[in-house]
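In what follows, structures are represented as structure tokens.
A short reminder: the numbers here are calculations on the coordinates, not readings from a lab. Please read these numbers as outputs of a predicted model, since none were measured by experiment. Cβ atoms are built from the backbone, for glycine too; each structure is taken alone.
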Structure P
Amino acid sequence: MNNYDDAIKYIEKQESTDISFVKVGQGAKKLIVGFASNEHHGFERKSSLMKLKYERNDFDVLYLRNSGKWYLGGLSGIGKTINHTIAFLKKEFSKYDDVITIGSSAGGYASILFGSECSANTVIAYIPQTDLEYSIANCLPIKTEFESAEMKCGAEELAPASLGQSKIISFQSFNKYKNLRNVIVPHTNYYITCQDNDNGIHGKYHCENLSDFKNVYIKGVDLVQFLN
């Protein structure tokens, strides 16, 4: 693909299938890995990243999606478990001198998780969940507690309270990665922003949860500064 329009057509063609990833570019020294949020069914940031890519032409892009499931189970086209995802990403990351993971909400969670497990240079996470148990506990009911026990935490297909019980997500992967304090590594730099409220799935608790790590920076950043 030599231009923005061709790249967008290719990405949209892949979006029409059930594939969980799509890659644009090969052979650059830098790789941006974008993780979609729970409510985003396509490949998030396709327009903005492709526009930037074809303005600069100095990085490749790998997109991933896993609507409603926090990337804790298998991904279509990659494998049946999170370990397959980690192995896939490690192989991709090894081709590059510099890897940046980026995402928001569940995509921010994934950018921290896989950025850590696969040794990314930089992680950029917007309003991520960093503690899934806290997120579940602070979900707001759709109806009153007397009318319905159904919860809504940002995922249409899968209420977070069902994590661990899903046929896709195992207790083992949920328990291992439910709190991202357990995955932070010293050789990766993390830039995290959260909403100002205390509770819920996007609140400041999730930043505070990781704020005592010296290489975790609670501030907003511009992706472009890491490409220069």
Structure Q
Amino acid sequence: MIAALALMKLPARSDLVMPGNAYSQLKEGLQYIRNDKAIIGIFSLVGIVGIFASGMLTLIPAWAVNVLHGDAATNGLMLSARGFGSMAAGISIAWMSHFRIRGKSLTAGSLLLPLVMLLFALVTDIPTSLIFLCLIGFFFMLVVNNANALTQTSLPDQLRGRVMSIYVLVFFGSQPIGSLVAGQLAEATSEPISVLVFAAGLFLCSLYISLRLPNLRKLE
């Protein structure tokens, strides 16, 4: 990564040097987000996926033992299945970029991800669980990758760094919250119930955003 960055030769852009201190620049980035409904919708999807989907994945080690009655090898297979699905999504997104349907892919992924999570919570055999984990990894990456691309391509150059820093804060800041809630809920009830609750929460939030902001589907 460092070598790739070092090879980039970009002309100096005086218009990208913004006046003011860090606080005023960050405030300007927040004001831009507040006035752009599409960005608000994307950030909301990223936040709820970070809470519900990433939080659910925290339970995989316990799931391998308590639900599938496996061991460390089972845990490794589950993590590999999720990774395989994410890799497949990355390849698919690169191919689908020619069709300019990022908004539709983002919306579809946010609605299909909780449905696959729900089905995953209902099965107790290893092969079927691995298939659903592949799909979870696929749709998770479909949402996150398209959200990242849509955010970056829709921003003016002078604000991209500040707005993307907030994007990263929302995405990575939401994951520990989801992990904490998922663990507490699983301890109080069970791992499948925790995933069912998270799937329902993610679906309802995604459906609300999709209905409230239909223009998200038109983004390219």
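Upon calculation of Cα extents along the principal axes in Å from the atomic coordinates, which of the structures P, Q produces 57, 41, 29? The structure behind it is P.
Highest-scoring entry among P, Q, by relative contact order in percent (Cα under 8 Å, 6 or more apart), is Q.
Each of P, Q could give helix-only ellipticity at 222 nm (-39500 (n - 2.57) for each DSSP H run of 4 or more, over all residues; to 500), but the derived value -8000 comes from P. Which of P, Q yields 0.35 for FRET efficiency 1/(1 + (r/R0)^6) of positions 108 and 188 (r between Cβ atoms, R0 = 30 Å, to 0.05), as computed? Answer for the origin of the read-out: Q.
If you line up P, Q by mean count of other Cβ atoms within 10 Å over residues 4-11, the top spot, with the largest value, goes to P.
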